[in-house]
Structure 1
Amino acid sequence: MTRALGVCYYPEHWDESLWAEDARRMADLGLSWVRIGEFAWSRLEPSPGRLTFDWLDRAFDVLGGAGLKVVLGTPTATPPRWLVDRMPDMLPVDREGNPRKFGSRRHYDFSHSGYREECRRIVRTLAERYGRHPALGAWQTDNEYACHDTTLSYSDSARRAFREWLAQRYQSPEAMNRAHGNVFWSMEVSDWAEVDLPNLTVTEANPALSLAFRRFASDMVVEFNRVQVEEIRRQSAAPILHNYMGRITDFDHFAVGADLDAASWDSYPIGFLSDRLENTPERKARFLRQGDPDNQAFHHDLYRAVGGYGPGGGGPSAGRWWVMEQQPGPVNWAPWNPAPLPGMVRLWTWEAFAHGAEVVSYFRWRQFPQAQEQMHAGLLRPDSAPAPAFHEAGEVARELESMSSIDPVQAPVALVFDYESAWAWDVQPQGRDFDAFRLAFSAYRAFRRAGLSVDILPPDTADLSGYKVVLAPGLMRLREPFRAALAAFDGIALLGPRTDTKTADLAIRVPLGPDLPGCDTSVTLAESLPPGAEVWLEDGSRFVHWFEHLEGTAPATLRTANGRPALVGQGPVRYLAGWPDDPSFDRILRALCAEAGVPTLDLPDGLRVRDTARHRFVFNYAPEPQKWHGATIPPAGVHWEER
């Protein structure tokens, strides 16, 4: 498959006299794609009904004339002031009941029907005008759903829509009372008008209601996105994407992706290291200018799976996906914003291509000297001189010209990731540091430290053929297609901890779960472990954060130091009763891989491997050189070889 580079550009930010020269320089650098328009509503419609598309027409002509393909973003992430004034109740409301004000971005409530119709109107107008433009290559809906904690809104609009959603799901208040256990604390209701949002309660709200609200909020994102997709498809055959974010679990990305042609995400490795990932201070210092060695890869594989969930299907190995925004230098939003190590922009780009990205697009072309993101670097400095990433992007463009096809291939191992479980354990973590993403990421990291390429699978996966080892930690419940896939699996599937122990309404399963094919075990008691506490295993491994007491006939292949089952099962399905620390996860996983016939590698710290159909790529995230089969890979170095 052909790989290409792109850039994010904002014609409305610059004098029109610069556009042609900018477009020429982009093309000369080796860029093929340019994303525009996603924040331009106030310039497209400065007052109600007064459309001013002439400048965007000229931008299309200039960019297309230079041979660039345009990704047109719908401008709905930044509704203009006049629209907020017309419908002030469209603003989202935070958990404390405070409206979020106009003055930045993402100032809307997904559930507000009036705002949805305004979005439908502006998207329809854009699609009618540009849907068949020869320079149009793709669409992006909105921008970064969930950014700035805007998925959950506690507005009057959300309250009305939530009551309607509950009525559709449960059909009667009595049925909801039974499902949620509302007899507890006299929480029973007799009319939908008595149901309120799960905030501002004296203590914890009913966890089933809170989980229902998370499902509802995710559905509102899906519906909001679908409105735009429907309007675009009526006028345009160009593929439609959305740019997701890193470590965002507020909505079900698979459900949004089902309406799209491809996925994309915005990759900011250094910002995520300090802002969104659990790491020791020593690890953060070691990878300060490179980012976590596994964070980008995890999201590449996740969004490849989301991209394979859309109309084209094909599963994770065939999923279509892009990096829509690649960090080019210091950002402006993290607690601290160091510059990347020289060579890292090139490494991040090649790593994305090795994981199957069709396009890597840098954010942004030129650093803007004003407003909120003025400290965010671009490929050009504010004075239009090249920034360091400019030259690294050009280097990748030249390398791509001589590179043979980079085709994805199914990995030997897989990880199941579930957004519903993230909501459930956020609602009822039972331990302050229990986090579904963190648990899944720790399992993924163990695969990567063993030198393995990984596919990420959705929770309703119905076919596990071709995989030898599958990990599924922390799934609140097993979806029936996945349960059936486990029953037919001829590899090794390791489930747990905290898997299939709750119903869809977050009640404890009775009979006790999990209900696993071929592995008779039940969780009778669960412990959350504070920092510094651990459960030691007989082989010197240890569990942290979480430990479960098991009963059943499944034989224990690993026990705790005091004799409790820690890992049970000897057939295709096994159950893990705790959360291993990193060395313990490595030990457990490597033993499973050896049993399943999956070769593993002993990699130096910071070295990572990714296999494609024809190549093996090796990436050095470490700040010092690393050896690989006699070769020396420098810091931020990329090495590839034919398989």
Structure 2
Amino acid sequence: MKLPFLRKRKPKEEDALAAATTVAEKLEREVEALYKEGVTNVRDIIAPASMKVDSSHLQLGSYFIRSFFTYAYPRYLTTNWLAPIINLDFEMDIAMFIYPIDSGRILKILRNKAGQIQSSIAIAEARGDVRDPLLETALNDVEDLRDKLQQGTERFFKFALYFTLYTKDQAKIEKLTDQLSSILSGRLVYVKASTLQMEQGFNSSMPLGNDELGVSTNMNTSPLSTTFPFVSSELTSNTGILYGLNRHNNSLIIFDRFSLENANTVVFAKSGAGKSYAVKLEILRSMMFGMEILVIDPESEYKYLAEAVGGSFLSISLNSPHRINPFDLVAPATDEIVADVLRSNVIMLIGLVNLMLGKLTPEEDALVDRAIYETYARYDITPDSKSLEGLTIPTMTDLKDTLHNIEGGEELSERLSKYTEGTFAGILNQPTNIQINNQLVVFSIRDLEPALRPIAMYVILNYIWNLIRRELKKRILVVDEAWWMIQYEDSARFLFSIAKRARKYFLGLTTITQDVQDFLDSKYGKAIVTNSSLQLLLKQSPAAIDAVAETFFLTEGERYLLLESDVGEGIFFAGAKHAAIKIIASYTEDQIITTNPEEILRRQKAEQGEEPPPEEESPEGES
């Protein structure tokens, strides 16, 4: 078989073919370039419609932009001096450029500088001049820096700091400029607008790493470290209890709530986020320091804790033997008289009747006021009484009878009979038969009908308040599910009055609620938050986060943290300081305070010998 004849190409043909290929490739590239010009890319989408460069500002689309550079610093810089600028409530970019410089070169310059200063001091001494403190201070600074650079404990840098402001209102940019300059100049840090270099200033503030302004200052390591913009608050003190771990730096959050201007606390979280767990942990640890704790418990969550530490657990219900008489009067303090005590309790009783019967009209309110005074008078208790010793205290039945005998009070008496003879009889119309003589006392209202719960909480709070006023002692009062009281004006007002006056009686009020929206919508709820120096915010629901953010002035980052936190995590506010917290408990503490149904069931089975107890571990706050 013969192979076909293969003709060898001549050099001219090869050149022509190569030229044709080159033309074809060039044409293809041009077509591709034309095609790409007609395709919208990401830069086309995000790019502004226009850009105008002026000497004093830059206009980018609808935004007016002004850039600044820092040119002077004080002799001393404090940690976190940049925080007030970072926390300003307007759009701003901050750019930092740090250029390391060879220490050997700087040491030569400093040696020459030290020689010049020493020569100036020697010449002044030879002339008999008075010593110059500025020269001596400069020499000490130079020698100190030389020592640290030589020892390697410090390094030398050039540092550039730029600010770029954004606003859609051209007139507002002058106001923002004044505000920025004022805050920085108050710390002896001075800035200037990058006039005639606005485009370069804007480019330097972009996340491109380009320093087109090139305005820098010499700094060694120590002052440079103070410019770090994110400094977490340390909430560790020598006194107080452990609340948890600081999630920023894993330090311990140890704090004494009584070291603040008031010892009141509010705890906000959604259901299951660990509210009661955190508060019970605080109770347990506070008791180690001899603190007396009083708790109003709507769901009997504190029963096991009370039993474990030998406290008192008092169940208040229609079938319970425990009774509190709202007509009880506390013995007058040294600076009080019987008339003051009587007037205070009459006001409380009017609020109670409002809760029991519904909102009273002004006429009915006046009738009830008169009837209460007459009820006390039947037992020789009047504003003119000198003492309360040995006197019998009236009950709600006596008030009902008094109203029945007053003209116009028959209807009120009939409505009140429900609590003295009807369905709810027994709980409010019998003498007090309980004594509080324990370090931890829990009042449970779980077995009460929902209609009676706010009434019972009101009566218990008044009883506790009278006890607190009688004897000055360091105490904590915990009101769980406080929204039960906030939904009624009279009980909300009473709770607020306790929050406002607690400091005078060495009391710390803790209010806990999961119904954040209802609590903050109440004027008394917001006032309680205002009068609470310590706040604990745990995981929040998206429906409540806006109200919480507005009340506590949360940043976007803090809002996200509260929405995404796990059980037992949140933000701990103590006065002006706050930090992200993680509630932690030991294994023993967890077994006492947990309200997780699964854990409780496992513990009960373990106690009955049906299942071995869980392995010891370091539990986190859980509900």
Work out the source of 32, 15, 5 here, i.e. which of 1, 2 gives that when semi-axes √(5λ) of the Cα gyration tensor in Å, for residues 374-413 alone is computed.
1
Tell me which structure, out of 1, 2, gives 39, 23, 17 once semi-axes √(5λ) of the Cα gyration tensor in Å, for residues 150-389 alone is calculated.
1
Quick one: FRET efficiency 1/(1 + (r/R0)^6) of positions 126 and 366 (r between Cβ atoms, R0 = 41 Å, to 0.05) came out at 0.00 when computed from one of 1, 2, so which one is it?
2
State the single structure among 1, 2 that was used to calculate helix-only ellipticity at 222 nm (-39500 (n - 2.57) for each DSSP H run of 4 or more, over all residues; to 500), giving -10000.
1
If relative contact order in percent (Cα under 8 Å, 6 or more apart) is calculated from each of 1, 2, which structure is the one that comes out at 16?
2
Any idea which of 1, 2 comes out highest on Kirkwood radius over Cα pairs in Å?
2
Rg/Rh (Cα atoms, Kirkwood Rh), for residues 398-485 alone computed as 1.04: which structure among 1, 2?
2
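Every number here is computed from the coordinates shown, using simple stated rules; none is lab data. All of these numbers come straight from a predicted model, not from anything done at the bench. Cβ atoms are built from the backbone, for glycine too; each structure is taken alone.
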